1. For which of P, Q does mean count of other Cβ atoms within 10 Å over residues 160-167, calculated from the coordinates, equal 14.2?
2. Out of P, Q, which one gives 3.8 for distance in nm of label points 7 Å out along Cα→Cβ at positions 224 and 248 as computed from the coordinates?
3. Here mean count of other Cβ atoms within 10 Å over residues 24-31 has been calculated and equals 16.1, so which of P, Q was it run on?
4. As an exercise: Cα Rg over 2.2 N^0.38 Å, calculated from one structure in P, Q, equals 1.05. Which structure is it?
5. Quick check: 22.4, 64 is what I get for Rg and Dmax of the Cα atoms in Å, for residues 112-239 alone, calculated from one of P, Q. Which structure matches?
Structure P
Amino acid sequence: MPYLTQLAEVARRTGCPVTEVSGWKSRGHGPQPEVQGIVCHHTAGPAAGGDYPSLAVVRSGRPGLDGPLSQFGLGRSGRIYVVAAGRCWHNAPSTSPLHDNSSSIGIEAENNGSQPWPAVQVDAYKRLCAELCREFGLAASRVKAHREVNTGKPDPHSINMNAFRAAVASLIKGGPAAPAARSWTEDLVNDLPLVGPNTDSYAVKTVRGCLFARGRVPKPLYATVGLEAWLNRTKADAEFVEVLKAFQHAEGLDGDGWCGPATWPHALGLA
């Protein structure tokens, strides 16, 4: 089986908002050999910090475990993040041959492991599982909690998986969800890259220019090096992240230091 480059389209069939994480179509530990199951996780990430603060870890890994760690991320708002099209290190050792890394797709839902689940997030979780089952010809019984196929894991916490699978089966039977209408601003920002701590790209220059245009760059920050030099920096250093966080707070957004789908419209003056 090749890289699963249809995953973004599958996600959009849920009717939920979707973000394609830059580079996802070629990201993975080689191609995905087969899809025989779906494994549901929680990130055990921070309790606060925006919609999906665990994105960098799920995409790039952590000490001792290289990323990607899952094909999908699921934000608190119900937004689906398409992270990788290839094989991911999300379940090993697996107690099920249908749910190991080479045989299954992983979904990492943002939750610190004890906080309540937002209803919109759980609804998106079920819808994504249903669409994946439909795409790969799987029964709802192939949707498993991480804890059900790995004896050392507790996730996703507090979700009754029998009830969850019953809801997934009902969604499969009912047919695909009607596509959600997207505004022109969402269409515009959907393919823009995520820019945050330690990003090094020309997109950082774009965000710097937007912040300056919005009047959110204090003059002392560029007084020494000069405005042009400050605007031309491609690295999202700590100083840049703090300016971005301040801008987010001023705009009523979560100050997570990442310029993504929620922040781009404000930075571009479209919100």
Structure Q
Amino acid sequence: MGDKTMTPDEVVSRLHSGMTLGIGGWGSRRKPMALVRALLRSPVTDLTVVSCGGPDVGVLAAAGRIATLVTPFVTLDSIPLEPHYRAARERAAFALTEIDEAMFLWGLHAAANRLPFLPVRAGLGSDVMRVGPGLRTVTSPYEDGETFVAMPALRMDAALVHVNRADRRGNGQYLGPDPYFDDLFCAAADTAYVSCERIVDTAELTKEAAPQTLLIPRHTVTGVVQAPSGAHFTSCAPDYGRDEAFQSCYAAMPWPKFAERFLSGDEQAYQSAARAWHEERR
């Protein structure tokens, strides 16, 4: 029930090399990029990353922080394949566990419910079973005798997600078109850190929005970070859309040059550099 507010650097101080880290959002939508950028400023590495991947995966892969990636895809949405992720994969920079989106969802459900696995039809008859040699099937114990994929739980040491609003106790609210899997990431992880566009009083969470927008319950949250524009350059509707021009810059610019220009300082320096880049274009 206490105040769980933190800074991005305080969150990252609780992370460590070799851990399994979940990152919420979807593709280039509502990614906790301020927290990911803080992670890049730390020495934390050798991560197993669980994500519906976007630029979060791209920057961590380019920076050499990923040992293993568990994902159904890595995309920038308007740019189908994340280019920095692609470059890292082509040089075999990390191991990849690629699974169907439904399998990913049920892996999160299993972890959130502290189950070792859940049965799912997705993946049967596809190459998922071939490229994932650790996957197993299970037969229904009932009269149907149906065979399912036994999707292992996607347990995580920590999760990072970004929402529109949160209170100091850890209740998180989304106001956009999709919750993605952010609530499951928080429930499936041992610790969860929620960044938000604005921290508000608890009463304000339902003052102008429906109760069902209260996506993340406080008991699954370890820390809350107020991070205005914390999803940039991904979208955080309705607060702002994806910064398509800047995303194109990110995708086209060589990683060392992008990192030097935009990621050499703290979050305030990043936001200032992004604004300066837009001013130059005008």
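1. Values: P: 14.2; Q: 28.4.
Here the read-out was taken from P.
2. Derived from the structure labelled Q.
3. On the way: P: 16.1; Q: 27.1.
Clearly, the read-out refers to P.
4. P
5. For Rg and Dmax of the Cα atoms in Å, for residues 112-239 alone, the value 22.4, 64 is produced by structure P.
Each value in this text was obtained by applying a stated rule to the coordinates, not by laboratory testing. It should be emphasised that the depicted structure is a prediction, and the values quoted were computed from it without experimental measurement. Cβ atoms are built from the backbone, for glycine too; each structure is taken alone.
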